[in-house]
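Student: Below are structures written as C-alpha cells.
Please treat every number below as a calculation from the coordinates, not as lab data. All of these numbers come straight from a predicted model, not from anything done at the bench. Cβ atoms are built from the backbone, for glycine too; each structure is taken alone.
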Structure P
Amino acid sequence: MEYMIETQNLTKRYGTVSVVDHINMHVPKRKIYGLLGRNGAGKTTAMKMMLRLVYPTEGIVRLFGHDYQDGSKAPYEKMGSIIETPGFYSNLTGYENLKIISMLRRGSEKNIQEALRVVGLEKETKKVFSDYSLGMKQRLGIAAAIMHQPELLILDEPINGLDPIGISEIRSFLLELSHEKGTTILISSHVLNEIEQTADIIGVMQKGRLIEEVNMAELHKRNRKYLEYEVSDVKQASKLLEKKFQITEFTAEHNRIKIYDFSHNAGNINKVLVENGLIVSKINECEENLEEYFSSLIGGGSIA
C-alpha cells in the first residue's frame with residue numbers, strides 16, 4: 001500500500017518525558033485517517049513533527065513516500081494544515097487574510113472565493129477576524145488550509161467550535177475531498193461520532209504511544225452485536241435472564257440491558273420479561289460503536 005505519511009519510531013522527549021514514544025503510523029494515499037486520544041496523548045505533537053514545526057528527538061517521518069530527515073525541504077506546497085488555533089491578522093477580514101496567504105503561495109482569486117464558499121464565509125465580506133466567533137475562526141482556518149488544493153491535509157481538531165450544521169458541512173466536504181478529489185487527510189478529533197462517520201482508518205494514541213491502528217471496515221467486523229432492552233427494572237430483568245435462559249453474557253446499567261448472547265429469540269425474552277411484570281419500552285439490535293470500542297481500549301467513557 002502506498003502511504004502519504006509513514007513514521008518509524010517517531011519520538012519526542014522533553015527532558016525525561018516522552019510526549020510521543022516510538023510511534024509507527026501509516027496514512028494511506030487517498031484515505032481519511034482519524035487520530036484519537038485523550039488530551040495529552042501526543043496527537044498534536046505528532047502532527048507538528050510531520051509538519052516540521054517540532055523536530056523529533058529520534059525516528060523518521062516519510063511524506064509522499066520520501067524521507068526528508070536529511071535536511072532536504074519537504075513538499076509543503078502540496079500540504080495544508082490546521083494545528084491548534086488558526087492565527088490571522090485580527091484587523092483584517094477573512095477575505096483579506098486569505099488574499100495575503102494566496103499572494104505568498106502565488107494562488108488565484110478563484111481559489112480564495114472557492115475556499116470561502118466551501119466553509120460558508122463567502123458573505124462575511126466586512127466583518128474583521130477579531131469579531132469572528134470561534135466557529136467562524138475555525139472555518140477560516142480550514143479555508144486557508146484547503147485554498148491551494150493540497151494533496152495532503154493535516155487537521156488538528158478542525159471542527160472545534162462548530163455548530164452541528166457546520167460540523168455536518170465540514171464532514172461532507174472532507175468526504176468529498178478524499179473520495180472524489182483524492183486528497184489524503186489526517187484528522188484528530190474529540191468527536192468520536194464524527195470520526196466514525198468520516199474516517200477510513202483510525203489510530204489510537206495513549207500516553208504518547210500508538211496502541212492501535214485499524215481499518216474501519218475491519219473494526220466493524222470486530223465489533224460485537226447485541227440486543228438492547230429498555231426495561232423498568234434492570235435488576236429483576238437480570239435475574240430473569242440468568243434463571244429462565246441461563247444467559248450470563250450481558251451488561252446492565254440505568255434502565256438498559258445489553259445481551260450479547262444470540263442463542264435465544266428476542267421475542268421469547270421479551271415475553272418472559274413482560275409476563276413477570278416488567279415494562280419493556282424498547283428493543284433494538286445494535287452494534288458497538290467507536291465510542292464503546294475506544295472506551296474498552298483505553299478505559300473510561302470520555303475522550304477529553
Structure Q
Amino acid sequence: MKEITAKLKAILPAERIHENEPMKLHTSFKIGGPADIYAEVATVDELKAVLRLMADTGAEHMLVGNGSNFLVSDEGYRGVMIRLGGDFDSISLEGSRITVGASKLLSGVSAFATENGLAGFEFASGIPGSIGGAIFMNAGAYGGEMKDVVKKVSLVSADGSQNFQCSGEEMGFGYRMSSVQATGAVVTEVVIELTQDDKEAIAERVKELAYKRNSKQPVQFPSAGSTFKRPVGGYAAALIEEAGLKGFTVGGAQVSEKHSGFVINIGDATCSDVIELMKAVRQKVYENSGIVLEPEVRIIGEEFEEFNC
C-alpha cells in the first residue's frame with residue numbers, strides 16, 4: 001500500500017490521505033478496524049484520477065458516504081476507502097429542481113427544500129446519510145423513496161474513464177437497490193424535482209416525521225439503521241419481536257428494546273458481536289416463521305462475504 005499512497009500523493013494533498021484510519025470514526029455504528037488508506041477527494045477531476053489509479057493498479061477500493069449503512073470488520077479494510085467532499089457538498093436551486101452534490105447530507109437537502117417551499121423530500125429528512133449513498137441503495141422512509149423524486153444523476157464510470165448522466169428511470173431503482181450497485185459507477189451529482197407548497201406546512205410535516213422517528217427508533221444509540229431488509233409478506237421488526245428477541249444481546253450489540261428492526265451499539269460493540277447477533281436472529285426467525293432475513297446493512301470484510309449473500 002506504500003506504493004498506492006505515494007501515487008495518491010501525486011493526485012491529492014497529503015493531508016487528505018490517511019493510512020491505517022480507524023473506520024469506527026467514519027461510520028454511524030462506531031464500529032470498524034483500520035482501512036489501509038482513507039482518501040478524501042474534492043473534485044470530479046480528482047475522483048476520476050483516483051479511480052483510474054485504482055483501475056490501473058488493481059487496488060481494492062470502495063466509496064464511503066456518511067457511513068450510515070456500513071458495518072466494517074474488526075480487522076478493517078484491506079484497500080482504499082474513498083470519501084467525497086469539497087465540491088461534492090454543493091446545492092443549488094432552479095425552479096422546482098434542486099441540484100445536489102453527492103456528499104450533501106439528506107437532512108441538509110430537506111432543510112434547503114423546506115426553506116424554498118418545495119415539498120416531496122420530507123420522507124428523507126431523518127435518514128442519516130448522504131445523497132450519493134441514498135441513490136446507491138434507493139433509500140426510503142415513511143412511504144417515500146429516492147426513485148420518487150430523482151430526475152437525473154451524474155456519474156463517473158468505475159474505472160474513472162468517463163462522466164455520464166442517467167435519468168431517474170435509467171437508474172434501475174428497486175427496493176434498496178439501484179444500477180450502481182452492479183456497475184460500480186460513482187454518483188457525483190443528483191437533480192431532484194419537487195413540488196411547490198407552503199413553507200410552514202412542509203416544516204410541520206418534517207417536524208411530525210422527526211417526532212415519529214425519535215419516539216419509535218433508538219436514535220440515541222449508534223446503529224446502521226434498519227439491520228434487515230423488509231421480507232416479502234412481513235416486517236423484519238415484527239418477525240424479530242415475535243421470535244422473542246427484543247433486547248437480545250451479544251457483547252456490546254443489542255436488538256433494540258425500542259425497535260426490534262435495529263441492532264444498536266450499547267457500548268464498545270465489535271463487528272463480531274453484531275455478526276454473531278445477526279446470525280442468531282436470522283436463525284431464530286427462520287425457525288419461528290420460515291422466513292430468511294437478509295441484511296440491509298452493508299457488511300465490509302472478506303470473512304463475512306457469505307453472510308452478505
Structure R
Amino acid sequence: MSKTIKRRDFLKTSGSLTGLAFLGGVLPSPLSLKGFWNQQVPVSGHLWVYASKYPPNWDCTPILEQVFSDFQYAGLEGLEMMEVHLRHEDVVPRVSELIERYGVPVTGTSYNGDMWNREKQQQILEDVERVLDHLHQLGGSTLGITVGNAGHVKTTAELDAQAEVLTKIRQLCDQYEIQPNLHNHTFEVENNLHDLKGTLERIPDMPLGPDLNWLIRGGVDPVEFIQTYGRQMVYMHIRDQQANGKWTEAVGEGVTDFPAIVKALQQVGFEGRAAIELAFDTPPQHDVKESWKKSREYVSQVFGW
C-alpha cells in the first residue's frame with residue numbers, strides 16, 4: 001500500500017457478521033471437496049502484516065527473508081508484494097535469490113495510487129511501468145490496483161480521470177504479461193459502491209480482485225458481491241475478523257461466513273488466484289508463521305484449495 005493511505009484509515013468497526021451472507025448451509029466435508037473446482041486455485045500470501053511495522057512507507061525490505069521463510073513454513077504457494085518493494089533498483093537480484101532459496105515464487109504485487117487525480121497521471125504511469133518491469137523479471141503475474149481515496153465521494157471528472165489512467169495501466173500490463181485487477185478497501189464500495197460502479201460504468205470489463213474483508217467493513221455482503229460481480233473476479237484477498245470487528249490472528253478464527261462464500265464462488269465458477277492477508281489490531285499472541293500456517297490449512301479445508 002502506498003504511503004499516502006494507511007489501511008487503518010479504512011478501519012470500520014462492525015457488529016456481528018452472523019446472517020450477512022445470503023447463502024447458508026453446510027459445505028461437504030473437506031474430502032468431498034476434491035474436484036470441487038474446475039482447477040486448483042493457487043493461494044499466495046500478501047505481506048502487509050510485515051509491512052505494517054514500517055510506517056509511513058511500509059517498506060519491509062529489511063525483513064523479506066523472514067517473509068519468505070514464514071511463507072515456506074506455512075505452505076503458501078506464492079508471495080504478493082507491494083509497490084514500495086519493487087521500486088528498489090536491486091529488487092530483482094535480491095528477491096530472485098530468496099525465491100530460489102525458499103522455493104516461494106513472487107506471484108504479484110498490490111499497487112496504490114491516486115488514479116482520480118489527473119495531475120498525477122504521468123507520474124503514476126511511469127511508476128507503474130517501473131514496478132511492472134521488476135515484477136515481470138521476478139516472474140510475477142498479477143497487479144492488484146487500488147485507485148486512491150480522494151477523501152470525498154469522487155466527482156464525474158475524477159472518475160473519468162481514474163478510468164483513463166486505469167485503461168493505460170491495463171495496456172502496460174499487457175506489455176509485461178501481467179493480469180491487472182481492481183482491488184478494494186472500503187471507500188470504493190461505500191455509498192452503494194459509488195467508486196467501483198463509477199469505474200465499471202467506464203470500463204465494463206475491468207477484472208476485479210476484491211478484498212472480502214474490506215467488502216464487509218464497507219457494508220457490502222461478500223456473497224452478494226460475488227453473485228453480482230464474480231464472473232469478473234480474477235483474484236481475491238481473504239482475511240477474517242471477530243464479531244466486534246477486530247481482526248483475528250488467523251483465518252477461520254472469526255465469524256466470517258466462509259462456507260457461504262465458497263458456495264457463491266462455486267456458483268460463478270471462480271478460477272482465479274487468491275491471497276491470504278493477515279492484519280493485527282493488537283500485538284499477536286502467536287508467532288506469525290503459525291498464524292499463516294493455520295490460515296493456509298483452513299483455506300485448504302474449507303475452500304478446497
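Student: When relative contact order in percent (Cα under 8 Å, 6 or more apart) is computed for each of P, Q, R, which one produces 25?
Tutor: R
Student: Separate question: To test your reading of the models, identify which of P, Q, R gives 1.6 for distance in nm of label points 7 Å out along Cα→Cβ at positions 189 and 245 when calculated.
Tutor: Value 1.6 for distance in nm of label points 7 Å out along Cα→Cβ at positions 189 and 245 corresponds to R out of P, Q, R.
Student: Determine which structure produced the value 15.5 for mean projected area of the Cα convex hull in nm², calculated from the coordinates; the candidates are P, Q, R.
Tutor: The correct label is Q.
Student: Determine which structure produced the value 22, 15, 10 for semi-axes √(5λ) of the Cα gyration tensor in Å, for residues 181-268 alone, calculated from the coordinates; the candidates are P, Q, R.
Tutor: This value belongs to structure R.
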